[in-house]
1. Compare volume of the Cα convex hull per residue in Å³ across structures I, II and report the one with the greatest value.
2. Computing helix-only ellipticity at 222 nm (-39500 (n - 2.57) for each DSSP H run of 4 or more, over all residues; to 500) gives -10000 for which of I, II?
3. Output the label of whichever structure in I, II has the greatest value of FRET efficiency 1/(1 + (r/R0)^6) of positions 250 and 306 (r between Cβ atoms, R0 = 25 Å, to 0.05).
4. Assign the value 1.6, calculated as distance in nm of label points 7 Å out along Cα→Cβ at positions 50 and 186, to the correct structure from I, II.
5. One of I, II was used to compute distance in nm of label points 7 Å out along Cα→Cβ at positions 234 and 266, and the result was 2.1. Which label is that?
Structure I
Amino acid sequence: MVVDPDGGLRFQPRRPRRLKWPWQVAGILAIAALTWAVIGPLTPADDGKGAQCAPGIHQTGPRKECIGVSDGSFVFDDSLKDVMGKIATENGRVETSGKKYVSVVYAEPLTTVPGEEEAKYGLRGELMGAYLAQRELNDPELGAGRGDLPQIRLLVGNLGLRSEQWKELTDDLIDRSEGKDKVVAVAGFGQSRGGTRHAVDALREAGIPMMGATVTADGLADAAHTGFFRVSAPNRDQAAGAVNYLKEQQRKHPGYKVAVIRDRNTDDIYNTSLSTSFEKAAKAKGLRLEGAPLEYLSGVDGVTNAFSSVADKVCDVAPDAVFFAGRGLNIRNFINSMSAPDRRCTVTLVTGDDALGAYYGTKESEQRREKLRTEWRDSRVTVLYTALGHPALAGALYEKPNDPLPDFVDLYSGEFGGSDDAVAKALEDGQSILGHDAVWTLGVAVRNAAGPDGKGPVNPGATLQMLLQLGGSKAVAGLSGPIAFASDGNPDGKPMALVRMEPSGTYTFRQVLRP
């Protein structure tokens, strides 16, 4: 061991002994040649973790996905190029400002397969909102009113397709929380899948606080094990809100019939918790249901055949509404089956926030999108869903002088372009709103931990302590509504929007829903 100039201890390897015999040298050269022939040259691009996509980001798993953390300089996907470029610029300004800063990571499944292409655009919206929250937090002239110390450095992490590469990323995040990157919290988390649960458990065990944006499965937040918070209403609240709406329809319209369609894929924690929560809420509030649930199994062959049978049963039962405990991708299957000429029975489908996945993304062919629009109109299916965020929600929940949305629209327009009307339309799916609120709420906790002068020590533990204080009268003014946390980390009674999805790809606000 030797002593560094700064007083630290450093291991110094023993000087190798000189080789005394020519045949020893020849033997070593022969072994080296054999090694080169068998495994190829070792280069900086292959450090034992897989080939590098960029420094610290490696090809991982059977699909060789680029897993790791970027400061914006590596974009992960071309659809994210513009927003990642802005994040990189703001991070560069933070790092050269000379001001104290900490890092927040926005972690999402940033790689997708063609059948899930539309997910990229929801992720882009989330990152746009997260970046705009970073700008508000770092620039006191934007009127955020939360000071500017410490500055927020925003990093972006990839959990891999369906969050399957969670371990590689969470190991990296834990290392970064203990190193020079000063990571104090993680936001995002994408869809509610098994990999998401594993990532949350690993970060909770490491003491790193988290803020879910659009992730809603009930089992992630736990009063007995603090660390995971979210700005989005969990499935239990969405299901309760849907039950309240359907119960009101039965009160207004005697004989109003409600059936249930549910996915039996237990590996998907979103649909399983949505189904369980709806069943409990329906029983507690006396919602009348027609017969046993109609079922399908996602993730295996034959899904389209199953929906053909489900559609037949729906038309036989002839309910006024069905509650759909499944993902948006399968809503598309249902609409397709209901558009057959021998079906086309009128029904209202009520579901949770993943309904957004019913639309094809903008990179899909216009022919496919037009086909869905035609099928949707032919099917006579009306789709309503419990939206976690919508631009009309803030106006319904805040007094006009306290509404934070107008300033956000101005900032959005200034950074990404578009008129106020165009920005309002871009915000209708709620993704940018929730991405903003996740980072904004973490930023509030960071500033509270730093104290009035911004000089207090901020680390994961201090950030967690301040998140625990954000309850009751200490609600944060989010774009999706006031955010205050219950003891389990879920937003406490947070209102939602009931939104109608249109075949044209628009989202029409119907009313405020409460759990």
Structure II
Amino acid sequence: MELPLIPAPATAATHEGVLAVTSATGVLVESAGLAGIAARFTEDVRIDSGISLSLGGEAASGPHIRLQIDDSGLDSTSPASGLRADGKATTGDADERHGLQITDKGARVWGSTKEAVFRGLTTLRQLISTHAQDGVAELPAARIVDGPRFAWRGLSLDVVRTFHEPATVRRVIDMCALHKLNVLHLHLTDDQGWRIEVLSRPSLTGIGALGAADDRPGGFYTQADIAGLVAYAAESFVTVVPEIDMPGHATAAIAACPELASPDAASIDLGDGNTFELKCLDPARDETWAFVEDVLDAVVPQFPQSAYLHIGGDEAFGMPDEAHAAFVERTATLVRARGKRVVGWQEIARAAIGRDDVVQYWMAAGEIESAGDTLGAMVPPALLPVLLDNLSKAKHDVPSARARGAQLLVSPSTWLYFDRPHADASSDPDQEAARARLGMQLYPPTSIRSGVEWDPVDDTPEVLGDDEIVGVEAAVWCETLADDSALELMLLPRLAALAEKGWAQRHPTEWDAYAARLGRQSVAWRRRDWNWFRSVEVDWA
């Protein structure tokens, strides 16, 4: 029997017998430090399935779920490869390997860390929600020993093109937690807006945060908002990594602080009454470096759990290569001086980066090859050479990163850009109408199936083994996603595929089996009132 779990566990065996989980089932904490995790588990199960488990109580009173800190029997699963966003060791304080034993008498969840127990409870939570009916979840007797393939399993969320309120970000964190993702990368600054408070630079939020894409309302996160989101994510062992995109994608910053722009910055007439501004932060100005330091001093303390700060570094259109490289190198030095490690989009590989820096690979080879014709049909002729210039250099980024010994985070646009249009039809007519307008038309539509029929190692150039990459991270860009409903429609069920590629041990994903597991997951999504794309290729429960 294949258990309806996503991601698939490393090892799982079912046995004769059934455990009936009801509101009379007790959750027993048998090791110190697990009380908060147990309380969170019972609340999640209540929401997902309608079953209100009893927290505490005596084991003799009936079936029970026991939680323990214990590392026995877990060595059959290897520790995760790669690096964690919080900087912790996958064989120490952040070992996520765990076990789950289910018999007709109860269940036992154990692991060597609190995080491991939390991940094991997430497995049990999925089993309860997928089997729940009329207040009872009849679980097959089973033994699972599991752990992640990669240490970094993330989602990059664009809160600039559409400003997403903290409540929406918390919903996204909940989605990440249910799928055993452990990184939320917040893309906080871009041309359309500045979304984080810098008290020494009030104009960044007073001016730079006023708008968003297509005349949508702007907004920003106060320091209290950020503290709340970081703490909320930490409850689910999700690390929030901030991104301040520099030196390109800086129009909002320059609108707030005009002294940061180069005096000879060019603009391109798009022929429709609009212009495309080639505005980057000017590395020749002392004001620019005072600004960068002010921003870093404000941002770094707000994310204490993250070992990394994302410096962007992508698409610095109009900036000479030498100036871009020098900007990346100086910014990286300032980040390191503040106790953080550097992560940036793949273009930072064009600078003299170091072995501890992380390069986020996003321009997949297939996309580069096909982009010329697509762009030629979609963008004004005057803009085309600027875009193609960046694409022409992209094929050298991964080899350069590897040659410098830098770390590689895999985020190929082909499979992990969730703002791509859906290729599958939906069984919901309203979603069919939305499908026509959602997603960047630059990208060919992709199916739910294609999201699991690839491999982060096999399909990444220059990479030969799991130990050569940090992990995987998807990105959702919100130019076309104007509200929460649209955002969720593009995230689900794609997040499940990301989880499968980031957590499940390396093996070809068999579509029919995966689709069967995926369809059962929608029970919890429906109860949480999450919007998901109802592909006709999946039999949704």
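Each value in this text was obtained by applying a stated rule to the coordinates, not by laboratory testing. Quick caveat: nothing in here was measured; it's all calculated off a predicted structure. Cβ atoms are built from the backbone, for glycine too; each structure is taken alone.
1. Numbers: I: 182; II: 139.
For this comparison of volume of the Cα convex hull per residue in Å³, the top structure is I.
2. Values: I: -13000; II: -10000.
Label of the originating structure: II.
3. On the way: I: 0.30; II: 0.70.
Ranking I, II on FRET efficiency 1/(1 + (r/R0)^6) of positions 250 and 306 (r between Cβ atoms, R0 = 25 Å, to 0.05), first place is II.
4. Numbers: I: 1.6; II: 3.6.
Checking each candidate, the match is I.
5. This figure was derived from I.
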